[in-house]
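Just so you know, all these numbers are worked out from the coordinates, no wet-lab data involved. From a predicted model like this one, the values you see are computed outputs, not experimental measurements. Cβ atoms are built from the backbone, for glycine too; each structure is taken alone.
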Structure 1
Amino acid sequence: MNHSHYFIGLPIPEQLQDELELVQRQLNTGNYFKKVTYPKDFHITLLFLGGWDPEKIRELWLRLENQSLNMRETELKLKNISFFGKEDTPRVLWTGVEQNQELFQLHELVIKEAAGLGFSLEKRPFRPHITLGKTFISQEKFPKINIDLPPIRWKMNELSLFKVKPGKKPMYESVSTITFIE
């Protein structure tokens with residue numbers, strides 16, 4: 001059976017979407033990457049669920065809703081522009097966020113609940129980031145990153161269950177949201 005793909009993540013506010021779109025333009029992201037993230041699709045992924053059985057995904061989301069009193073609103077801040085892969089031909093170009101204890105605790109909570117239901121978990125360490133572009137396609141090497149990110153802070157105040165809709169813009173649809181306590 002072919003199931004839709006889902007992930008759990010943090011939505012990005014519109015003000016930050018606009019700033020990140022400007023960064024994409026400054027870096028000419030479209031000239032180097034096959035997939036340039038559509039601004040309304042910016043997010044921070046906490047757990048990719050893939051095409052698991054929808055009932056199991058619903059059960060995980062119910063468990064997270066029951067844990068919502070343990071989710072605290074906090075402030076996040078952009079930190080840097082970086083990449084996965086080689087510097088001159090990166091697989092993924094992204095912006096990172098400053099270390100934040102509440103963000104890492106939220107990630108651990110999501111992972112713990114998912115593990116309890118038998119979901120496959122990422123083996124690599126959690127590196128919270130917002131993808132700007134992926135799948136390097138240029139014949140030219142990617143230039144050195146020489147722009148400064150604006151000192152933007154925003155409230156992390158909700159968790160979303162996103163459905164992936166390939167070929168659509170936006171490609172990620174929030175199908176359910178948990179709002180954090182202040």
Structure 2
Amino acid sequence: MPDREVKTIRDLIFYQYAKIIAKSAMGPDSKKNAYGFIKTKFRELRDNEMKWSDILREDKQFAESEKKCAYCGSTENLQWEHIVPKSLLINDSCPTCDHIQGIHNQVWACKSCNSKKGTKGLYRFMKELHPDVKPFSDCVPPLLEKKYLKTIWYCHQCKGTLDWDGGGKKLEVFDLDFPCGEGKK
């Protein structure tokens with residue numbers, strides 16, 4: 001569950017990103033041992049005191065990484081996969097939007113994962129892929145999640161939902177997926 005300071009989709013994106021920063025800086029137990037660090041990074045991102053890196057950084061890391069499925073790690077039957085489904089239709093510009101159609105939104109996926117994921121959002125798919133892992137979000141590779149968060153940011157911006165507050169319910173990571181038809185609005 002996100003922190004109580006997370007009030008909007010924008011906040012939720014920044015909170016998820018702050019957890020990735022903490023994990024990178026402090027290791028896999030950072031959520032338990034560095035809650036204050038996560039909160040500080042979240043507030044810095046939210047308050048525009050800190051900027052996240054340009055997505056080109058993740059593209060370079062992806063290009064330098066081992067060629068394997070971003071979801072399960074397989075090296076067999078790999079194909080390009082759009083993290084945010086390329087069929088997403090928020091408006092008429094989606095079919096030509098570089099954020100959706102371009103390389104920033106693509107990773108290697110095995111044929112099986114690509115087929116199973118279909119038009120699901122990242123978090124919904126990762127929960128299906130790892131149903132027994134709690135929290136399942138610990139299974140999301142950081143590079144994949146960073147690319148997703150930066151891409152889905154633009155989708156929410158285009159849809160006008162960055163400041164959506166959950167409509168009276170507490171936001172959860174699945175709400176980030178809703179431009180993909182996965183969450184609720």
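So the values come out like this:
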{"quantity": "Structure from which -13000 was derived, helix-only ellipticity at 222 nm (-39500 (n - 2.57) for each DSSP H run of 4 or more, over all residues; to 500), options 1, 2", "calculated": "2"}
{"quantity": "Top of 1, 2 by distance in nm of label points 7 Å out along Cα→Cβ at positions 114 and 162, largest first", "calculated": "2"}
{"quantity": "Read-out Cα Rg over 2.2 N^0.38 Å, computed value 0.98, structure in 1, 2", "calculated": "2"}
{"quantity": "Structure from which 3.6 was derived, distance in nm of label points 7 Å out along Cα→Cβ at positions 26 and 98, options 1, 2", "calculated": "2"}
{"quantity": "Of the structures 1, 2, the one that 5, 15, 15, 18, 17, 16, 10, 4, 1 was derived from, the read-out being P(r) over Cα pairs in 5 Å bins from 0, in percent, for residues 42-89 alone", "calculated": "2"}
{"quantity": "Origin of the value 1.9, where distance in nm of label points 7 Å out along Cα→Cβ at positions 18 and 146 was derived from one of 1, 2", "calculated": "2"}
{"quantity": "Top of 1, 2 by relative contact order in percent (Cα under 8 Å, 6 or more apart), largest first", "calculated": "1"}
